[in-house]
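A.B. asks: Each structure below is given as structure tokens.
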Structure P
Amino acid sequence: MKALLIQGGRLIDPEQNLDAVGSILVAGGKIILVGRGEIPPQGDYEILPAKGMVVCAGFIDIHCHLRQPGFDEKETIATGTRAAARGGFTTVCCMPNTNPPLDNTAAISSLRAKAKSEGIVRVLPIACLTRGRQGKDLTTMAGLASEGVVGFSDDGSPVLDIRLMRQALEWSSVFEMTIIDHCEDTALTAGGVINQGKVSQELGLPGMPATAEETMIERDIKLADETAGSLHIAHVSTAKGVELIRKAKKKHLNVTADVTPHHLTLTEEKVKDSGTMAKVNPPLRTTEDIDALILGLREGTIDCIATDHAPHTEADKPADFAKAAFGISGFETALGVLMGLVREDRLTLPFLIGKLTREPAKILGKRFGKLGGLNINAGADITIFDPDKEWTVDPKAFASKGKNTPWAGSKLKGKVMATIFDGKVVYKDESIVISAKKESGEKKKAAVQKESTW
């Protein structure tokens, strides 16, 4: 693989307090040099021009659905990882609600093999917490941990049995693995399709109350406190949920949380014009909830952003709310949606990048300590995006099989232009031209003297 020079972009790495125009040289799958200017001191390389663009570590998504095995009509590892690359993600953690579920070592081994042969970015599996996701018996967590999973979850279904959840959290400290819970009291949400509130009353649709999420968050935090377990709360959506997590962190409990782009930017009002494309679980809430989520993100109560990429077929999203599946196909719109918060001065750009890179890497643990930064000699997982590029969301053009998005036809500003995984360009916008470059000795010498910070 020929060396690659990413030339003249705005390099941002919050972990290193780096925010400067410069270039990066990649060779042998690793970042070899990081410095100012355009020309490194030696070597032949290809040039990827990045002037006017942001260059940062590859995005990490700790919560997505790749649907294989069993739901290939919705998504596959091949199509899902291509969609991830288009969204700037170089590492994705896939949830186990497949068919059959990822509840045994053979299933995990098979998925890892398929990801290696068909995926174009890193795929890290999350295993089921209970056998068959039935909520009755814990999986063989020791064996699954040794097979390389990065966490345990019955995502899509909450763990209703408090005894099982307590046992799982006790084991989490033994295996140094996080228990990821979808917090929902299903007795309160039964039949619900959108947030319980003004819009559900206006449209005459059964609602899902905020308390259904909050009571389970409170229960899980209490159990984490009692057991010293490692708990991650997925897709937080309510103001009170944020407050409960804030209190847990003040007590220094081992509790982390994520929030999705759609919960940070869309309210329950979106179902009026987008219909079932805006049907998600947990549901879109209120402006007050969004304000609390953004504050929670800014202050560190919420650790990172995760897409909860949930692709579906057209048939899965009929107009009838009762019959439509929950979920949004989120990889390819994530950056454009989140850049709106930067332009509104609700988040800074370096801060946003940190929540998509280094912060999710920390949740993954010590094994992945080198992910999420632009560190010399680390693996070259890099995202390049144009923060000012305006584009119109066309679901038909998605790499994902899932075309289900509430942003169809919307104009977004901020677009991924190239994604590099393990030193290889796995996605580039059609406008990007990578050219060969071989400087003469004299020209290189002059360039080095001029740009002495390499």
Structure Q
Amino acid sequence: MDYILCNARVIDPSQNIDDIMDIGVQNGFICAPEKIKKAEKINLKGLILTPGLIDIHVHLRQPGQGNKETIETGTKAAAAGGFTSIVAMPNTSPCADNPGTIEYIRLLSEREGVVNVLPCAAMTKNREGKEMSGIGSLKKAGTIALSDDGSCVQNHEIMRHLMEYSKSFGIPILDHCEDEILSAGGIMHDGRWSVLLGIKGQTAASEELMVARDIILSEHTECPIHIQHVSSKGSVRMIREAQSRGLKISAEATPHHISLTDESMKSFDSNYKVNPPLRSEEDRLAIIEGLKDGTISVIASDHAPHTETEKLVELDNAPFGIIGIETELSICLEELYHSGILSLSELISKWTIGPAKVLGLNIGTLKEGSSADITIIDVNKEVRIDKNKFYSKSRNTPFHGKKVRGQTMATIVKGKFIFSKLNAVKGLIN
């Protein structure tokens, strides 16, 4: 269907656009409205239209853990959250460390997914940090990035070789930074609240040591590095300093590290148990400052589905992780835009040109001729988050019942309305 999206406030950071205008869609691509003859017109007055949002950090769990999430349910959740492209992490079963598994994920995504799924492969075999994966064959199979997310390569020599190989193949590394000796046994931030609650803490130094390691090796190898789910003020400070020296270091923050602190753990609710853990208010404010000054160029959900049975155990035994792709946009609009910290254009850039630059892909833009991946948002609509209405298979969220302002109104992928709450058009899912 060819159509024109009319009267929306269009925000496209890739072109420095923030204006009321019309956008044409023809044969699944963006085009000038005047080029479309006899097109259907869809009035979006009062709504925001942006390039399709990108989440660079999502766990789809398939293959092997379909009781938690599948490519079908995870991509439907992404569409409902306003995301048209997601990067699928490799901690599946079997691990996505070989071309066969990457090919399986790619083909299954084409058949059952409703948004663009970009497969990320494990840097090391079985994410054990002992032996490099076959990077060349993984790239040939369709891998767009490398990560051992959930684990961190402890051997610095192996990490150095990984950087050298990733640079030569032109494939980015997305690194989970954690010194596993320092973090061993810790289930929350090591600070005042861990002492008061009598819970073993995980020091921020466990993250900061590996951030420093990555910065040093990046400078040595001239390889770009993206730091996942930054949680501490020390990490933000080191990344900022490295960037000021011209090093190719980028970083992401999650909605839960933006909006929550370790005080939440006083409820002993395992839905607040994440890795890296929720840290102090001082750390949270440092992350917000990093988002504000551009040190942190990406916001990502770290969507980590777990079954209710897995989470309903003693805090020590519950798995780390929360789901976030359906709440991400609303939480960040409330915490960062409505609070006056970021402009809409600055916020949208964290889901468009920020991740596109990290991945080195020509996505996250409304330039003429680009794929018609579009997100439509009502930034002022008041909603109450209800986990029972999620498309995700899992319900492990700490935000259930929270009132927020901002909701996805439609998600368009390659010109097709996948999700829609608009009266004028029905989506594939509603």
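A.B. asks: With distance in nm of label points 7 Å out along Cα→Cβ at positions 27 and 83 derived from the coordinates and found to be 3.1, which of P, Q does the value describe?
C.D. replies: The read-out comes from structure Q.
A.B. asks: Work out distance in nm of label points 7 Å out along Cα→Cβ at positions 219 and 267 for each of structures P, Q, then name the structure with the largest result.
C.D. replies: Across P, Q, distance in nm of label points 7 Å out along Cα→Cβ at positions 219 and 267 peaks for Q.
A.B. asks: Upon calculation of Cα extents along the principal axes in Å from the atomic coordinates, which of the structures P, Q produces 74, 47, 42?
C.D. replies: The read-out was computed on structure P.
Bear in mind that the values in this text are calculations on the coordinates, not laboratory data. What you see is a predicted model; the values in this text were computed from it and never measured. Cβ atoms are built from the backbone, for glycine too; each structure is taken alone.
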